[in-house]
Every structure is written in C-alpha cells, then in structure tokens.
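Coordinate-derived values only; no laboratory data. The model shown is predicted, which means the values in this text are computed figures rather than measured ones. Cβ atoms are built from the backbone, for glycine too; each structure is taken alone.
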Structure I
Amino acid sequence: MKNSDNLFPKELSWLSFNERVLQEAENKKVPIINRVHYLGIFSNNLDEFFRVRVADVRRLVTFSSPKEKQRNEELYEKIKKKVTKLQKRFDQAQTDVLKDLRKRNIYLINEQQLKKKQITFIEDFFYRHILPVTRPIIFTDSTELHELTDGSIYFAIKLQLQDKSIKYALLEIPSPPLSRFIVIPSDGTRRRKVLIVLDNIIRYCLVDVFRGTLDIKHAEAYTFKLTRDAELELGDGVTQSIFDKVSNSLKKRRHADPVRFVFDKEMPEDLLDFIVKKLGFGRYDTLTPGGRYHNSKDFMSFPNLGADYLEHRNFPAVPYKLIDESQSIFDLLREQDLLLYYPYHSFRYVEDFIYTASLDPAVKSISITLYRLASDSHIASALINAINNGKEVTVIMELQARFDEQANIQWANRLTEAGINVIFGVPGLKVHSKLILISRQEGNIIRYYSHIGTGNFNEKTARIYTDFSLLTYNQDIGQEVAKVFQFIHFNYQQFDYKHLLVSPHTFRSGITTLIDSEIENKQRGKKAGITLKCNNLVDKQIIDKLYEASQAGVKIRLIVRGMISLIPGVKGLSENIEVISIVDRYLEHVRVYCFENSGDPKYYIASADLMTRNLDYRVEVTTPIYDDKLKKFIADILELQWNDRSKARIIDAKQQNIFKPRGNKRKVRAQEETFKLVSKYTNPAS
C-alpha cells in the first residue's frame, strides 16, 4: 500500500460517523421519539459538516496547486456523492418515522389536511403569533440577498397577480421563541395527537402575509436554506484585542460565502433560477434538491405527545455516597482522588465543588478554563458568588469556541462586570483544556485542589455527553495545573511537566513516547498493548506511529466515535489494529489513553483528541490516573464498551458501519450496563 493510501479521508470518515447516527433513526428497535430526535441530530450534524469541513475543501480546491487541486476536486465529488446517498436514506427514514408515529396516534399533518375546527385554530394562531413577526421581501431588480442567515429556513414565494403578472418574494420562517411544531386540536378522535409544522401554518395563510399590498390571485411557497462558511477571519491586527477580533469576525460570518443551498425539489424552475442567481452561486457550491421541509435539526426538540415508553426512559444519576456523606469535599480529597463519570454521576458534584470553594474562608483563589457554558450556568453563578465572598477568581474564557463565540462574549462581559479577572486565552491557540484550580490556605502553606476533565463545564451537555472529571489533592499535579494557568496568562513562559501532557508542548511527544514504549516492550517479550478511546483520530504522525506498533506485533484496540483516518486490518500495516464505534443514547465524549506498560498499565484522561489541531494548536491537558481503584474503574468501562454487542459498529477499511456481531455471546449494551458498573464502583456496599 502506498503511503498516500494509508489514510482514509477525514471528511468521508465524518460522513461515515453521521451515517451511524442515521442508522439509529432507521432502527425500528429504537423508541420512535428518539428516532425522530436522531433525524434532527443527523440534519444538524450535516449543517455543521458543510459549514466547516466542506468549506475547508472548497478553499483547498480554490487555492491549491494544480496537482493538489485535482485531488481535492476528486474528494469534493466523493463528498457530494456520499451526501446525496445519505440524503436519500434520510428522506426515506423520515417517511418511515412519520408513518410509525401515525401508528402510535401521533400525526404531523400539512395545510391541505386541516379540518374545519383546526382551520379556525390555525387562523387565530397565525394572526396572534406569526403575522406580527413576519418580514416578507418583495423582489425588485435591486434587491440583494447578502443578509440571509445561515441555518434559517426561508420561503421562496411565487405570486401570480390578478393581472397575470408574476412577482417573486422571500420570507424567513420565524425562529424561537415560536416552536417549529405546533400542537393543534384533534379531528375528533380523542386518542389522536396532532401537530403541524409552523411552515404549513404560513402556507395556509400565505396570501394574508401580503394583505393590502398586492392583488394576488395565487401564491405558492417553497422552502430553502443556506449553509455558510463558518471560518472566522481574525486578521493579524497587532493593536486589536482578541475580543474585538472575534466580535468583528462574527459580524463578517453573516456575509460569508454560502457552501450549500438545500431547496424543495418541487420549486418551479423559474423561481429556482431566480434565487440561485440572486445568491451568486458558483461552480464549487452544492445545490441539493430535497423534500418539502428543511431544518430537520428541529426534530431534536420534537415533543412526545404519547406514552412514556415511546422514548428512552430516564436513568437517575448514581449517587456518590462518599461525597454526599462527607462533611467537606476538601477533607475527602485529602484522603483519596475522585473520578466522576457523567451522565452516570450528576454534574452537581462539580458545581458544589466550586460553590463550596466560593464560601470556604480558607480558599484564597479559584482559576477555571471555560469553553462552552450553559445559558443559565450554575458554574458562572458560583464564580460570581466567590467574588462576592472575597475570593480571587480568574476565568480563561475561550472566545473562539465554534458556534458559541457570541455566547462566550456575553459571558465574558457579565463575568468582568462582576469583578472576575477574565483572560481571553493565548494568541494563535484555543484553550480547550477543562481545568479548575483552587488554592487553599492550610496552616502556613497554600495547597492546591485540582479538577482535570474531558468535557466542558456545561450542565446541559453533562446530561447527554459521557465525560470524566478527576478531582485530586495531588500537589505535584496541582503545581503543574498552576503552570498551565501561568502559561495561558504569560504565554512567553515555558514550563517542564513531569506528570501532565500539555498541548502544544508535550502531548504529541508524550503519546509518541508511550507508543514507542509498547513497541519496545513487545520486542523484549514483555506485556504490550494499547487501548485508545477518543472522538477523532486523524493526525498522520500518530497514525503512522500506531501502524509501526501494529507491525511490531502490539495489539491495539481503538474506540472512536467520529472521524478516523487510520485504516485497520491491512496485512503488513495494521492487522493488529481493531476499531469500533459506539453510537447510542449518550454522546461518547470521553478521551482515555491506556498503555499496558509491561503489566503495570498507565491510564490517562484528556481534553484532547488525536487531531493535529489538538496536538499542536490548542492548550490541552492530559492527566495520568494514579489511584489503582480508579484505574480498575476505567479498565472495566473500556472492557464493557469493547464487548458491546448492541450499539458498537466495526470500523473496517471501507468504514461500512457493520454492527459488531453477537455470535454466541450475550447481548451487551454498554451504556445501559454502565449504570450498574458505576453504582458498584461508587457505592461498593450497595
């Protein structure tokens, strides 16, 4: 195999991941409401794919050398072909899901299916809630469409006037607080629950949108949506702060080049040509004909109007009795490290960690890195409370968290106004680490209490993302966490780390050394093996090193949720590498890196994936796990996931997403059985 053939294109791998999401929507064993939600997740993912991945490929096509241009054009065509196939499957899945909803007396109807009682409701709803916020545009020769919002849904409208002339118009479908799905009265059958999409209410009342303006004989509306390039152009102005750069770039994003145009395939050709011309689409833009409805991402919030069994039952978080019964979290941490695992544990333990620190008279300072916050963040409230109690609080706020930039700017302003010292990261690097450092006066000495995690400090995502949080009193680790904060604050300073692996300085070399160690152990006849669990594995140097380990005979197990460019199972290259991916009710977000180490395994949890951006262009922190009990807990979790026979797919050389065969083994669904494992680990006497 040639070197150029040793990597699976990451963009196609990402589409393979989204195909796994679509499989869940297609799977009739999945509760019907969750199947609807998976349709929404698939659609939302695809929007982001075009904003980020496809936008990158378009730039490569435009600006690369002739040789690279041809390769990138071929990749672009493969992407379009794969997207078209997935879109057809999505359309069929949506049809099947709506049919299965009807079997359960949940009906999503259109404007042509309305009964008299429903029409009265619809018209009243339109005049009360929709008409006041509609802003139609009637096209003239000078009308431009540069202000169309990425991700919004629009009606392209064709108006036939009484004098037989034709006018074109545009209308943005109102966004929240109006819900996309409106519950309307039933047609008389008590058990039947009926919804209508907001779009179809407007369609029914379309002529009234232009009341008193035009003498309309007939009006018809067809949906379309735009996806724009999401890259921020920060520029290199020396005197401009990162705050100002991000703020200004967000304004420019509204005018960024469109990369995809999805439209109702029934749209008349004259109307389609008119809109496409107005948008100025070019050769490398993707025009995708689709169904009548777009922004299927709204399916993520589709309500359950039926019985509870129509969606996954909620598992209560496992109580952590040691913490619950402890008088002081600080006393407990001096006795042992703690490892929290969300959503199996409640995120409130981290909230309480900060809240307790905000009140404790012995606590002198709190430092934290923030990447994505919930809209009503308890973490932020606790930090403000700490300021009110006389603590020194430092927040590293990453303004470049993609699609959360505006929210983070608002939070930065609010925290600054409260008196918190807010630092906007490191020029040229995103701060993606998940750190808390609490300094506490104990006698004549300042002691550190640290949090190092794999996920964001976000109460909302902690209920649906799996993540680890290590809470530790280890002073060596605490001192190194303090060094990371010092580097972020004064990035001209460089530090040595004996315990932590820190991007962009020591993570790449540290992981490489650990893999080399396993190669050497195998060559010496010692125990050797590697298990890696992450979201994405696409860095070429790391992949080449794993190929080298495989060729040396090291057995490698990879659990990768999303993109993976490594090609497993190739003779002479990667026959000792196996890969699975799990897509289930919770989003697998944990990064864990494990090395056999001659029978004395090393375990690390990390904020970083094995991507070039995480290795070289972000501030990431990976921490070793030293407590034997916590090592065993992680090992048991990974073993349970590796043996999943329900939601695990085999990632082969073609990334075909074949479910891991059960054979004669019992059916294991790792995410469900993890609750028992967490309970056993957390409360061994129960």
Structure II
Amino acid sequence: MSSSKPKKTKPDPFAKREAQNYANPIASREHILELLNRCKRALSFVDIAKQLHIDKAQNIALKRRLHAMLRDGQVRRVGKRYEPLNTQGETLRGKVISKNSGIGFFIPEDGSEDLFLSPRQMLSLMHGDIVKAQVIGENAKGKLEGHVLEVESRAITTLVGRLDKVEQHYEFKADNHHIHNRIRIPKHHRHGAKKGEWVAIELLSYPEKNSFATAQITKILGAKHSPTMITDMAIHDKHIPNEWPKEVLKEIKSLPNKVLKKQLKHREDLRALPLVTIDGEDAKDFDDAVYCEPKGKGWRLIVAIADVSSYVRPGTALDIEAKSRGTSVYFPNQVVPMLPEVLSNGLCSLKPRRDRLCLACEIIINHHGGIRHKRFFSAVMHSHGRLTYNQVAAGLDGDKEQIPKPLKTPIEHLYQLYQLLLKRRKKRGALEFETIESQFLFTRRGDIKGITALERNDAHRLIEEMMLLANVAAATWLDEQDIPFLYRVHQHPRADKLSDLRSYLKGLGLQLYGKDKPQAKHYSTLLEKTQDRPDNKSIQTVLLRSLPLAQYQPENGGHFGLGYEYYAHFTSPIRRYPDLITHRAIYACIEHKKKHYPYDEAAMIELGIHCSETERRAENATRDVVARLKTIYMEDKVGQQFEGTVSAVTAFGLFVQLDELFIEGLVHITTLYDDYYTFHPERHILVGERHGQRYGLNDKMRIQVTRVDSHQRKIDFYPLSHTPCEN
C-alpha cells in the first residue's frame, strides 16, 4: 500500500507521560497528530503503525487510541484512512436533537444527511443547541458520525421538572423528555425548594464533558400535580410569555377606557346597524360581529372586526410583546392572552351596548354564494346583542325565547345565507372533519369533576362560514393591492403520505381519486362515501394524518383543505398576530399610506416563520396540558373497567379511546397473550400468526385500567374482551 512518506519520525515528546500512565505505552495523541499533520494525505492504520514503529502486540492499543481520538474529534476517518479533523472537511451548521437513550443527532440546516452524535459528545450538548460540526466517518452501524466543533447558541435557558437529592447534592430532573443532562442546584440557588417538588429553573451554566450544568430555581410549582400546576408547567416548559413587561404596563396606562369622539373622525357610523356577536358561553374577547340582509337576488353581509391596529401600533412595546406571543393560548382552565385584558376583554372586545372601533368588511354575495363585490372600511359600531352558540342553535330549532325579537330577522337572514354558503362549500369539496373535542368541567377549587364532548351545532358552523368568507375577501382583495402580507397556506399532501394513505385504503377496498395530485373534493367524496361505515372515524383519522400543517407565508399557495385559491386570516386580531398584520396591510391601502407600511417581503417571510412557530408552540402546550389533565382524572380509576374503541394500531400495541370519557390508553402487545401478533402498517391491523385473530381501527374493546403515570402522560389498559369492527 502506497502512501506519502514523511520525514523520519521524531521521538515522542510525551513518551515519559505515557510510560507513567500505561504499563505497555504507545505513541501519545500529540505524537500521532504530529505525524498526520506532516503528511500530505490521510494515512491508513498500517501506515500509522509502521511510521510510529508500533509492533503487532500493540495493534489493539493503537486501534483503541485512534478510536478515542475519532470520538473526541481530533481525527476523522476517510474510508479506512485517518487525517486530522481540522485540516479538511466541510463545516456544517445545524441543530442537536437529543434521544432518550443518551445519544443524539446533528440535523444540518442545509438538508444533508443527519449525523450520529455519541453519548460522550452529548454530555456537553443539550436538545435544540445550534452548533457547527464535521463528519468524522461511519460508526459500527454504518451511520455517518459527526463531531461538534463549536456551540453557536443554546436553545434552552429555562426548564421545569422535579427536584431530587443525589447523595449530598440537589439535582434537577427535567420534565422535558429530550433533556438528559445532569443539572445541579447550588444550595444558595435552591430558594427553599424541597426534594420531590416540581420547580421552574433558569440555567446558570451549561454542561461540559467533565462538569454538570448548574441552575437556580425561579419558581416552586408544587409537590403534587394539580390542574393549575400542570398549566404552569406547560407555560414554563414551552416558553410561553405570560408576564407583561414594564414597558407594556406603562403603555396601557395611557389608553382610554372608552372610544373617544376624536377617534370617530373619518369613520363610517354602523351603530344603528343590528350587528351581533355569537360566541361560546365563557368568551370574553369578542373579535367579530355580523349582520346580514337580502340584496337583490343575493345578500349583503357586514363582518365587523375589532380594530386592534388602532391601539397596537408597530414598534411599540405592546406590539413587540404581541408579536412575541404570536397568539393567545387557550388552556382548559386558563387563557394566556396575546394582548393585555384591558384590550382583549375591554377596549377592543365588541361588547354589547358599547361603542367600539372596527375594521368592517362589506361583502355582496350573488344567488350562487359567490362574492360579487367587497369593500373594507374603518367604522364605529355598537353591538346589539351578545348571543351564544347554544342560544342561536336553540332559536333556529324553534325556541322563540332564546333570541331577542329585534334580532330574530337578522339571525334568520344569516342562517339563510349560511345554507347557501354550505351548498357552495360542498360543491367545491372543502374538507370537514367531525372530530370530538374534550371539554373539562372544573370545581370551584379548580379540580376536575368531569370530561364531556364539546359538540358543534349549526350556530358554530354559521359563524365559521361568515368568517371564512371574510378571510377569503381579505386575501383576494389584498392580492390585488401589490402589498406584502401573510397568506394562510395549506399545501397539498406529500407524495410519501399519499402513498401510505392509498396503501391503507386499498386494504379496505377503497380508493382515493385524483392520481398524483388529489384535490380536497376527492377527500370529501371519500369521506361522504364512507360516512355510514362502522370504521368511518378510523378512515377520517388516517385521512387527516395524511395532510400537512397549515402555515403563514407571503407567497400564495392556496388552501387545500378549504378548497380556496386565496386565503388569509383577518377575523381574529385580538388573539392572532397574523390577523393584526392583515389589518395593517388593509389600512395601508384604504388610507393610501403604502409608503409608510413597515414591512417588506423579507420582513414578511420572517413574520410568517415566527407566527407559524408560535402557533405550533401554543398547540403543543395545549395538547400537553390536555393529555396530563386526562391522566390526573384517571389516577383514582386504576382497576376500573370501561368500554372503548381502538383509535390507533402500532407495532407495540393498540391505543383505545374510552367511549364516554374520550381518554386514550395503551393495550400493550405483550398483554395479548393468546397469540404472537404481527403489525401490518398498510392496513393498520395486528394479526395473530396461529389463530388469525385481528385487531384493527374502530374495534370495540372492554378494558381495565392498570396503570396511570401523569409524569409520562401514559395510561395502560388490560384487554378483557374484543369485538371486531365489521367493515
């Protein structure tokens, strides 16, 4: 084997140190690096052994030393050769992902292949860190392995978890399953917290290979899980801003407590128009009010939206904080608002019998349900009624006492328009998944007393259609104005997702039409075709999982699920920052102030990414709290029996949703004792190899609750009986 021949190898300057440390010493790391640096190309193991005069008896020791140098990022492997890591090789930038087993992965931001990170490297890294790394070769499993050169930025500054005591030291165990680093709490930073208590911490130092991270306790959350504590944990863990900065509190002090006369200048007066709000029983932040009347063969619809942009100006402390929050977060037992309550529940909220500033959208609709004309204008309004969904639904069903007499005709007109829009919705094939949302019932003390299903009625759907129409009007109107704004985009399903979906449907004897690019109407046709099947819920779940998440971006991509070519969020500026951006764009156009519009295309791209991220953050936090609250509710029900339905099938078992409580638990595959079961992912079933017994989506099961772990958000069930779904 040929190689570049360096000059005669000098004696190892660290030979004495190696001799003191090892009975049979070999060349030091420094000596090996000196040799590699003098060569013009990488050296094989044989070359290195030859140049360093390593005899065969020391080969194993040399291999171990080279492996350690590889692990510690001193050398890299190119094929079967070694070279100093710093001399060649592309430096990549990306994110660290931590796994339960203590290993990690480096995810390059350029989309190239992920790199394996050893447990030793992960000692000094944390989940989410942005780092620079290089490829050092392949590990034993053939996976590319990386070495982190530099930590650019730390993703985590605060955490929630439990305080523990290890020997004489207090340590923090994070609730976040991605965090496996040992974190010590110095005595003077414990602030009275005791072993076993749940706490919030702020990191003081980050982990190194030879030292733990340290932190100080910022809040003691409590010793036992409660609904309030669980929500607090999610707020801290997901880094949801929930305290108002001093600058914000200072700004809101200068706000008036009512609409001032000087604010009405140049505004159209809608106070005589019987606009009404229709919301949930507990709602306080009323974003939208509606009014409808016949016009020719069609309709005239007014959608009045709270004029948040007149109070929250770009660049103010209020605006900076609203952007940081991105959205209001609605937990089952608490709301973290995007705006201070003086605005969200007060000055901006379209309360009944109060003058309020609004940005109104007038839409003229033809007799087919299409938009014939649209107009946006600033106005002042006076809500003529605060109605609830249940009131309106009952009134539409014939209960004459539910809706005040002066509002009955406008409500009837809204319902007639809704029926027309519903026909148009079905014609364009917009998706409508009827999912069950859990509603928690709490005692005055804040404990959970029950869980019910939150049912949607025609009043919910009526308001939804009016808001959709206004959002479409805003998107199509702004698209014509040559001004950057945020579309609400829902992309087509990815090819791999479609392939998995079609495999599943084929097993059920079903087909999704539309070839490589199905439209929403093809999904809707399939949903309609299977609505009377006993496995309808399962089919709906799989269809839903095949769809991508919607996002905000300045480039239009249409809305697949709703079947719209143009769509934006306009109707909820009290609780969504993108809606506030839409309002600012509209005002810049109708007031002829495009030159003063504070956003360009680059800023809009950044805003789209940020608002999409804050939306996901809120969804994840809410989902986490709901899952935890359900486990708390089930803690005293271990041993009890329930009826349930199989909601998901995996290689490790069945997820069963309890029919009356809408709570999921796992029937682990090891509890199915009667056979050895194989998972068939394309059909979402488990099949017994000996007897052919099948477990699939929507099967009925009677189970017993065997274990509840609120920390892990896990509930385990034991199967008692099984009734297959008849497909």
Per mean count of other Cβ atoms within 10 Å over residues 51-58, the highest-valued of structures I, II: I
Winner on relative contact order in percent (Cα under 8 Å, 6 or more apart) once structures I, II are ranked, highest first: I
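Starting from the value 4.3: which structure in I, II was distance in nm of label points 7 Å out along Cα→Cβ at positions 291 and 355 calculated from?
Numbers: I: 4.3; II: 1.6.
Considering all the candidates, the number was obtained from I.
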Among I, II, which structure scores highest (criterion: distance in nm of label points 7 Å out along Cα→Cβ at positions 603 and 627): II
Per FRET efficiency 1/(1 + (r/R0)^6) of positions 227 and 651 (r between Cβ atoms, R0 = 25 Å, to 0.05), the highest-valued of structures I, II: I
Origin of the derived value -11500 (helix-only ellipticity at 222 nm (-39500 (n - 2.57) for each DSSP H run of 4 or more, over all residues; to 500); candidates I, II): I
Among I, II, structure where mean count of other Cβ atoms within 10 Å over residues 363-370 as derived comes to 22.1: I
Computed 5.2 for distance in nm of label points 7 Å out along Cα→Cβ at positions 187 and 643 - originating structure among I, II: I
Among I, II, structure where distance in nm of label points 7 Å out along Cα→Cβ at positions 347 and 659 as derived comes to 3.1: I
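When Cα extents along the principal axes in Å is calculated, the result is 87, 63, 60; to which of the structures I, II does this value belong?
Structure of origin is I.
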